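**Student:** Next up: the structures, one after another.
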Structure 1
């Protein structure tokens, strides 16, 4: 069955799309990160569907789960900026009227470009207009691009609008560029491309002795399958079940304590006790990088550095 985010419907297969869904304005993409480049195209889709000449058209974003790379080349697939639940939430926030999440499987991967257009865009969604970026690829083995899409649009009777890439501070915005910046710990430039701080949604790590109340100012995130910034110490903002705190977060293996293992550990600066259990939603936003992760000669040296990290983070928030 279809579900919804906010008040918009989210269809999880072509079979869930209502009969006579269209006419519609559509955009197809992975939308990992829902960054500024994606949002430029999504804004154009929404604007056209709401225009004076739209005649009741609906705007729809078509995406995939899993990411095609995760299905086709799982060993090489990148970790995602936004898992599907967060991606759908961000898509809904653009003002789009509906989201179609297509299960990416062998059947979908085997569709030719013409079959994809006819079966999904035309017959299921009734598109009269499609918007895409210039590097859009689709169909079997990603064999078709925007030129083929325009030819199919002429055949099936829908318009095709091709958008140029967005550039921020001289850099072309793309999901792969954002992933590279985050891998290097550059959360500032990643924020420019995303149009918001990079964040992850998770829960409290199990086995930390946490009951129904968080009484200490340190919290560890549960294992997270999506992308995380490179190892280091960051100024962060941690939201615990709706309560927002200033924080400092270490991402890494805690080398000062040999064999401690990987953790995402946040120290809350403006701490006060808060209700928390292992299912309480946590959102951690990365605002600035303070330093790389370092193996200190002793726990005392690390403690001294943590005081310095906290002081710098507090100064960041004051400014």
Structure 2
């Protein structure tokens, strides 16, 4: 672990009310042109006439939200308060995607609308079997279900208890019948693993998180890609993946299986493992399995796309 990362980890352990933590976040925000304020209502991130509110427990997500500030304001419907455009993510709420005109209940920060990034190299088509791995509250699973249609099927993997409950709620809200929830975490192998259960998009397997301990550590069921294909009875045409650093282990754990099958991958790969970003590791890993790979920045986040290389 680098010195900088070690310092950051110590600050996280101090918690959101520690003066050093608040000062560090305030300075980080100011360097990027934002104003940060802590109040009884939560953490306020402001820029011009736009303000985003996070709960105190979401302090670890402040740097990410600074990077994605414009993305959220361009894709999530705002409310108007005292002359400001406001996105209030401090409590569970119903949020609407402005471009897509549909709303979902979320436990905290909504899923960022980056479906265009996920489908950049492969657009799921009617009849496809696809996986949404790291399904959170089900928004992306819903959009994928529309693409594959009534003859297709989406398997939505989500082990976090709170996120899973919202996933079920949203599927029921929209009457979705072609999404099958899977309450397991995709990883290197099938078994059990300690999981940081915090009801946010940053929930993940403890082993792979840069900052863990922000939620309740609970053992969850894990499954490998190969075992999931056998258990679910099919090999997907497309896998969307956002699993907070576990993506490299998931690919490595089923490398022999993947080398024999043609699956399109779209992975959010901005996570850090051992000081290296996962997109860099995936760029090295996929070609060894016979896959063509590409990684690119999209709205402040890195994405990796992979597919079987043409012979």
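**Student:** Kindly point out which one of 1, 2 the value 55, 45, 35 was derived from, the read-out being Cα extents along the principal axes in Å.
**Tutor:** Values: 1: 71, 39, 39; 2: 55, 45, 35.
Derived from 2, not from the others.
**Student:** When semi-axes √(5λ) of the Cα gyration tensor in Å, for residues 248-295 alone is computed for each of 1, 2, which one produces 23, 15, 10?
**Tutor:** On the way: 1: 23, 15, 10; 2: 19, 11, 9.
Derived from 1, not from the others.
**Student:** By the measure distance in nm of label points 7 Å out along Cα→Cβ at positions 40 and 176, tell me the structure among 1, 2 with the highest figure. Working shown, then result.
**Tutor:** Details: 1: 1.8; 2: 3.8.
Evaluating distance in nm of label points 7 Å out along Cα→Cβ at positions 40 and 176 on every structure, the highest lands on 2.
**Student:** Still on this structure, please answer the following. Can you say which of 1, 2 returns 15 when relative contact order in percent (Cα under 8 Å, 6 or more apart) is computed?
**Tutor:** Details: 1: 15; 2: 12.
It was calculated from structure 1.
**Student:** Could you figure out which one of 1, 2 the value 0.25 for FRET efficiency 1/(1 + (r/R0)^6) of positions 136 and 272 (r between Cβ atoms, R0 = 41 Å, to 0.05) was computed from?
**Tutor:** Working: 1: 0.25; 2: 1.00.
Structure of origin is 1.
**Student:** Then there's this: Using the calculated result 5.7 for distance in nm of label points 7 Å out along Cα→Cβ at positions 112 and 280, pick out the matching structure from 1, 2. Numbers along the way, then the final one.
**Tutor:** Working: 1: 5.7; 2: 2.0.
Attributed to the structure labelled 1.
**Student:** Ranked by FRET efficiency 1/(1 + (r/R0)^6) of positions 128 and 200 (r between Cβ atoms, R0 = 35 Å, to 0.05), which of 1, 2 sits at the highest value?
**Tutor:** Numbers: 1: 0.40; 2: 0.75.
Once FRET efficiency 1/(1 + (r/R0)^6) of positions 128 and 200 (r between Cβ atoms, R0 = 35 Å, to 0.05) is tallied for 1, 2, the winner is 2.
**Student:** Can you tell which of 1, 2 yields 1.8 when distance in nm of label points 7 Å out along Cα→Cβ at positions 120 and 144 is derived from it? Present the calculation step by step, with values, prior to reporting the outcome.
**Tutor:** Numbers: 1: 1.1; 2: 1.8.
It must be structure 2, since only it matches.
Just so you know, all these numbers are worked out from the coordinates, no wet-lab data involved. Note that the coordinates shown come from a computational prediction; the quantities given were computed from them, not determined experimentally. Cβ atoms are built from the backbone, for glycine too; each structure is taken alone.
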